[in-house]
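Below are structures written as structure tokens.
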Structure 1
Amino acid sequence: MHNFLLKLRHEFQELHKRPHRVVYATKATTIGEVIGMLAEHHIHRVFIVNDHHEKKPIGLISLRDVLSELLCSV
């Protein structure tokens, strides 16, 4: 059963191109870079971390946040 679940998870990740690791950004990351991460990895959320070494989560940017920012700034 365990092998079946591992195989199923692997096939799902390959089919949907899900990232194998958490996608993260820092406060210095631009909105354009975040949009690129969302599109490249086919995800809806990017974690904001304090720095690239410690990677302590301090926030989250969702696809909805990005769309709201773009639509409100027009």
Structure 2
Amino acid sequence: MDANICASTRELARKHYLPLCDLHNHFIVKFKENPKLIDELIMPDGVHLTDKGNEVAAEYLAPAIAALLAKPQNNKIK
């Protein structure tokens, strides 16, 4: 997860008032709590998630997506 790309994404979300699920930050917090998780969640290429990493990501993202979909203004057909 490239730090520059993450910073740019956060800035775009802030600038355009968009919701942001900061998965990068979520993983950083996890790795600070348990540095051994890096090898369990990130593939050896340093980019892609392992199956367990995808599960952690889904557990983090799913509630945020559900909350967005539950907002009435997000269910209008345009």
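All of the numbers you see were taken from the coordinates with simple rules; none came from a lab. Quick caveat, the model's predicted, so the values are computed rather than measured. Cβ atoms are built from the backbone, for glycine too; each structure is taken alone.
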One of 1, 2 was used to compute Rg and Dmax of the Cα atoms in Å, and the result was 14.8, 46. Which label is that? 2
Label whose coordinates, when helix-only ellipticity at 222 nm (-39500 (n - 2.57) for each DSSP H run of 4 or more, over all residues; to 500) is calculated, return -19500 (choices 1, 2): 2
Matching task: 2.5 is the computed value of distance in nm of label points 7 Å out along Cα→Cβ at positions 8 and 32. Pick the structure from 1, 2. 2
